[in-house]
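Asks: These notes open a run of structures that come right after.
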Structure 1
Amino acid sequence: MLIDTTPIEGRLADLQPLGFEQVRRSGDEPLFNSLLEEHPYLGYEQPVGEHLKYLVWAQGRPVACPAWSSAARRLGARDRFIGWSAEARRRNIRFIAYNTRFLILPWVAVSQLASHILSGIARRLPADWQAMYGHPIYFLETFVDPERFHGTCYRAANWVLLGRTTGRGKEDQTNRPNRSIKEVLGYPLTRRFQQLLGNPEACSNR
């Protein structure tokens, strides 16, 4: 698909209404993949396990590509914030979704667009996850590299700073940082997230 890269500027109101399309296992998934491969600095790798992909459209053109996948198994700042036990985490980690990529296409420069998209995705992601994988999600998480980004759009969309990573990978044997330290941000999808995630007997129909 040939993409129109004419600059999109102006007010958020001028782009409304935005269209949110979940493209996992759809005909538009190759378009999503190609945009992620071409534009973000991290590049793109096909996720393994549960994941969803979205194209956000405005005036018939794609403007953003948010991607979501299964959450990290262990994440100190998040785990302390939730306050769950190791057993509850093992059973309930599937009820958290991780924002792996969030690309606003480089020819799009519209103030407040990114935070508006995050809020819109948060409203529809639980139903889409339930439809695709047969269980709910109660919490969202992401990482922000503070050496490159400020995470302004997440904060504007009411995401909470949970802390920072240790800079050590899951296979670390040295207890020393071996990668960049990231900020960890989270977004509860329900006020009962701590009760639901912290219950080792939680079940997917709640």
Structure 2
Amino acid sequence: MDIRRAQNILGYTFMSVFAIFIGLYPLRFIGLSYDDGLLGSKPAALLDSTLYLTGFYTHIFLGGLALLSGFTQFYPKLRRKRLNLHRNLGKIYLISVLLSGTAGLGIAYFATGGWIPAIGFAALAVLWLYTTANAYVTIKNKQIQEHQKWMIRSYALCFAAVSLRIYLPLFIGGFGMEFIDAYKIIAWLCWVPNILIAEFLIVRKLPKLA
């Protein structure tokens, strides 16, 4: 096994493990008191809003589903041997992104920490929807290579959910930062490096696993 292939396997393994772990993470919100977790930082008036709570839960649960259905799309064996499954999982990913991204754009205005994280998360939502829409259009037009490029970009943005949960304990526990200060940075850090890495992989023409 050459070094590049080993790197690819390691990368796919990392992606899969974290996608599954964070994809299932929203389940912890089932039955969770509003005083716990991120909702605990929201004003009471906002938590009384059915519209906001609907948007919040739509975003996190379908965002988790997008993570779970999306990482499977990068395995060539699945595309070759189970094409119908690949397509069905792709449809699940597309619908999940459409609903989660739209909900994310709506609740971004109420992001903890003010306008800096609000703009960061809103930009993430818009780009996530945009890249996924392009992935859909290109596959409908049978532009396979372009579709793969847009899916890499889309999933890199989807993976912001993982990045955020890696950075938060690092900044707060490791660097000793206050939550609000850390959140303002991470609202951008969780996705900007991801999309830059995606572009690097596209230019590098990452080889497929056999």
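Quick note: the coordinates plus some simple rules give every number you see, no bench work behind them. Values in this document were obtained by computation on a predicted structure and should not be read as measured data. Cβ atoms are built from the backbone, for glycine too; each structure is taken alone.
Asks: Rank structures 1, 2 by mean count of other Cβ atoms within 10 Å over residues 12-19 and report only the one at the top, that is, the highest.
Replies: Between 1, 2, the highest calculated value is found for 2.
Asks: State the single structure among 1, 2 that was used to calculate helix-only ellipticity at 222 nm (-39500 (n - 2.57) for each DSSP H run of 4 or more, over all residues; to 500), giving -24000.
Replies: Of the structures listed, the value fits 2.
Asks: To which of 1, 2 does the computed value 17.4 (mean count of other Cβ atoms within 10 Å over residues 76-83) belong?
Replies: That value comes from structure 1.
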